[in-house]
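What follows is calculated from the coordinates using simple rules that are stated; it is not laboratory data. Given the structure is predicted, the values throughout are model-derived calculations rather than measurements. Cβ atoms are built from the backbone, for glycine too; each structure is taken alone.
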Structure 1
Amino acid sequence: MSVTGKRYSWTELAKHCTEDDMWICVDGKIYDISKWVNLHPGGKEVLMLGAGRDCTNLFESYHPMTDKPNLLLQKYEIGVLSSHELPKYVKKSPFYSELKDKVRQHFKATDQDPQMAVGIFSRLALVYLLVIVTYILAHFSTDNFYANCLFALFFALGQSWLSIHMMHDTCHAAISHSPMVWKLLGASFDFITGASFYAWNHQHVIGHHLYTNVRNADPDLGQGEVDFRIVTPYQKREWYHKYQHIYAPILYGLYTMKYRLQDSETFTKRTNGAIRVTNPTTFDYGAYIVGKLSFIFFRFILPLKYGMPLTDLLVYFVITEMVFGWYLTINFQVSHVAEDLQFYATPGQPNEPIHINEDWAILQMKTTTDYGHGSLMCNFFSGGLNHQVVHHLFPSIAQEFYPQLVPIIKEVAKKYNVTYHHKPTFTEAIMAHINYLYKMGNDPDYVRQPVDSSFKTE
């Protein structure tokens, strides 16, 4: 898209990231929306995530049901963006526009609200009940060591279901239309799990969803850390990667413990991987601090106060955290790090690009896979993420509606010759992940791949 006007660099854009002084970039144009912040139907917290950024694809994917925001933005235009902090998608395909039109027609024809359904609130009631009951069982119901080990596993499942049914939907504003509901549910996640909802929003919403499988942009690919896995053709392969299909799934169990320690960087370093973090509010700081304190109190101080031996408590803690970590990580990994899916690179190395010659929505199709369509068990136990393709294209739509959208996406994808990746079962999905780890670690013909035609440099 060709745009003209006063030119601003991304560093200048980044300076305007407060409630009183907020600029955003959409499709290359910069808008000063400071006067709109308190009028935004979705609340100011959502806008703060995009403040001082190029949020083109956030804007596009979080307003799928209406074009009114596009018309509203025009009166706030002040210039154009002259440089880029993170990759820019330089193609625009009619694929996503047509897909959104058909999804709108579907909800209008069926008279459904994409963020409201009985199932949403029944799921919430169930997972909150489960996490409370399993916590009590795991810490106060019996002195039997083996029974408590089993209950610790149940508590891990309770926390996992809370994360994928409540926290994940909440971070995408897919539960109700109320910003206050999103805010309070997010804070409850901090309180119950001791993990930062604010940090998750930056890692997941701003990072992973906008730059899925883009090396040095998607925080889920782990750049900046010790690469215990090789999952992209842009990494250096080490001798130990030969065994990654064995050790990596085991190490996934450490994810939740790692996250609870690392989320502090969101508040101290103001970064999450390659993602710049906007200024936390007093509420964000409060939720973070209260969450850490409640974690220590409920997971350690209270059980010890009521007579649980420290060694037993540590065993139960490890069981809970490892299962919690495995559940979440495997659930996410099978959808993006698997055979037949694509990876992209960005300027982590001098010869890598800063523009991706791809449409954002089509990139989501190329980097994501579904599994278990039609399976109620897959739907519940994955929190709807067995429809990951649907979720990435329409993140603000509640998971209750994902199965309804599958035929629509398949129809439009077929028209535009875009592959809709899908595995019939979870078993096949996880094997595709394990097989991919094996091939990346053991392929004798592996070389560091050069930049291909999917990219271009400025």
Structure 2
Amino acid sequence: MAHFSWLAPAPFIGACPICGASGGHMAEIETSHPLPGRNPIRFIRCGGCASIFADPPGCLDYDLAGGLPESYLRHYLEVGAGIHAMIRRAAAVRGARDKSFLDVGCGYGFAVDAWRRQLCPDSVGVELAQYGRTGAERLGVTIHDRLLGQIPELDGRRFGIVQAIEVIEHVPDIQAFLADLDAMLAPGGVLALSTPCADFIHPNNYPAEMVGLLSPGFHAFLFSRQALADALRTRFPHVLVRIEREALSAWASHAPFELDPSLAEEIYIPYLEQLWALCAERDALYDGIAYRLFKEKLNRGDIAGAAPPMRALEESYREKYGQDMLDPERAGELGAISDIAQYDRLPFGLAAYHFFRATYARLAENDPHRAALGFSAAARIALAGGGVYPAYFQEALSFVWIARQQEGVAWAVAGDNARAGTVFDEILAAHANGQDLPIRPDDALAKSVAQNRADIA
């Protein structure tokens, strides 16, 4: 994992790039730079608005960002891209159906594609990085690779909804960026955006999660909730900002608006099914959509509907990586990596697959032994990967200790209380003494596990 350390309180002299305050700042965190040979990056807490900004300032440009490992796009397609998160904020605007849509910083273009297939054909993206061009070709959507204001095709265009998901933290001039977004809104249109939340950067949270939010070298700053609301209110009279754990979600408009989350839920799975049906080969996109369908159907209690994408994903893994990927004990061994380059021969969804496959074994197959092995493999793979390269294992790290708890419960159901007790004891030990782990069990889970342990005593 990249170097990450909390600093002793150290005053910082300089202006906050968000609110302009010049005093009361404290350097809080130091991380390694993503490029070899560069000095570490410090992150400063603003004494005025409580946001966080990087020192030295600025972000790597897109040419340097384009030099990311070749694994980046495969990871993004297989498991990294939060397609539901890309859709849900814009779709939450009441009356979103049939509104034109502009997605600024659209990545591969999933939200653009979902919008044109499910809500309105007038859907356009903007993405400077190479994977935007790759996605435009693969999905058949319109994605411009220039900055707003430099796209002749958009001259005079206005959109009912403009979205910028995880973009504002990269820009050199916040108000200029908001002005560009505002200029693309139709009368009564709504801006939807998200950005990492500065309030989440706290010693009570785990370095593996915080490194991903800080993204040293790529994020110039992280807003506090109040700072983002203040920035938006300089242009928009109607503003709503919500803290959603590690993220801020915001909506802004020149006219009153309402939110309704039901539309995103209505269109998400149909979009995945539509896209999966169009995948003509078993590549990273095929695997990623199959995995998401399997997970989402299982989470919604559609056990029968989860089986086809699960079987398809297993066949694809077997074809590309071998039968060992499907064996939880063998996969757990292979996934215990020491170098991210080992994933050249492994699917990035390996930990997540075994977590949800174990859930399926428990719910659909009534096989606690298979479930216990799968939960164990998922946790082992996630902890190993998260210790080496946490940016690629954020989802997997989020369910590590749930997986271990479910492993213990499964052993108990299988009648092996000794193994169940060992698992529960290991979780409680990690809660008490797991400072060196990428993520530790939280207090609520530890309390639940303590009760599990008492139940089998």
Structure 3
Amino acid sequence: MIYGEILTVSYTVMEVFMKSVSVNKFRLLIFIIIIFGFTAGALAADPEKKAAKESEKYFKEGNKALQQGKTDDAVMNYTKAIELNPKHQDAYFNRASIYNSKGRVDEAIADFSKVIEIKPGDADAHLNRAILYNQKGKLEEAISDFGKYLEVNPASTDIYYNRGIIYYALNKYEPAILDFNKTIELNPMFADAYKNRGFAYFGKGQYDMSIADFNKSLELGPPSDKIYFGRGVAFYGKNEYDSAITDLSKAIELDPNGANSYVFRGQAYMAKHDYDPAISDFSKAIEKSPKMHSAYSGRANAYLSKQDYDKALADFTKTLELNPKAHEAYYGRANAYTNKQNYDMAVADFSKAIEINPKFGEAYYGRAAIYGAREEKEQAVTDFTKALEINPRYINAYIYLGDYYNDQKQFDLAIQNYNKALELAPQNGKIFGYRAVVYWKMKDYDRSWDDVNKAKELGETVDASFLDFLKKDSGKK
């Protein structure tokens, strides 16, 4: 999704951190041992206690090496401490932190998991593992660990904020909004929380709420291209294209390299049928981001609208090189081929679009129209019927089916389809004329005359030979 490129997880205060290795901590441990009378001799007599003492020795050596920046020596000592005491959670924790600093993320996760196994309530381990899971793209696991941290630290503003961003990345807009709500409750001046909640509201199609949040983010400041971009696309969602263009232009002013802003401003120009500036914006986006398939697709559609079919074909083909699963690009290229009367290529592309997205009604409709023009009636009927199952608002599909069933002498089905067409286009005189013929064939002359009169009333000329037959059979002049 395009908007996901804007939102990056910001770990403001959530860096992977070491547990305390201060000298005071170890002095405290030694003090406790003395109070309880654990002498060296006693420890030596108990193998487990001796191992525990040796383990603590290696742990302290690891801490000392860590403080001196000797991370390899620290890992060696922490590992020895763990061998002697497999339940030494602090050794696992600190070794995990070093592994993370060296980019050994899987080993870091394994060690933090061991900490949690030993002490399930260790919030810091859950937090650090959550951050690492996020780095690995294991977002559901990250969400779970953030939740465990929040059970212990329910006032952690940044954790709610970051979990909200992860929910957004998963297109889970409602829980994202709830986390941003909590962030704002804890810190009403958190401008980015309003911004990202604005994107989440946009994802739900709640454009007014989205715009309100972007406004609040701008009020708290500082202004940014991302906020203007977000508000611009929200205006676009509301079909307020001039406002969208204004905000997207501001986004471009603040970040001239923002390819997304050029693409959406191009789309806004397209919606206004202003194709030349749209092409200019899509071209600018391609200049900034040469592998941005949505920019090629947008420009292809602009060329298609200008009937520049060769350029449209080139851009749709480039789109598909970059994104072979772009079903809408196959559909657009099919339309370009149709206009160039290259029907075999058009059918192949409509079919590919359907293969990728079996619920793509427009592709069934487009393929059906070609089948119909080629008198391949059975295939046309199948595709028009499928198109109407997906989207029952294709007037011409109902008309074609009405004509087909009329030819097949299945008059009830013909009437049924003409009726559907008239529900969508009650001022279309031609359809009344078509239905009049079927009523005549059914010997329902009164209804046939009603439709003839309605067609004439709407300015349609009714075939004279048909009128002669109707007059003769009905006995009316």
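Brief remarks on what is shown
- Parent structure of the calculated result 0.90, given that FRET efficiency 1/(1 + (r/R0)^6) of positions 250 and 298 (r between Cβ atoms, R0 = 30 Å, to 0.05) is the read-out and 1, 2, 3 the choices: 3
- Largest in relative contact order in percent (Cα under 8 Å, 6 or more apart) among the labelled structures 1, 2, 3 is structure 1.
- For 57, 40, 35 (Cα extents along the principal axes in Å, for residues 146-361 alone, calculated) the corresponding structure among 1, 2, 3: 2
- Each of the structures 1, 2, 3 was assessed by distance in nm of label points 7 Å out along Cα→Cβ at positions 114 and 442; the largest value belongs to 3.
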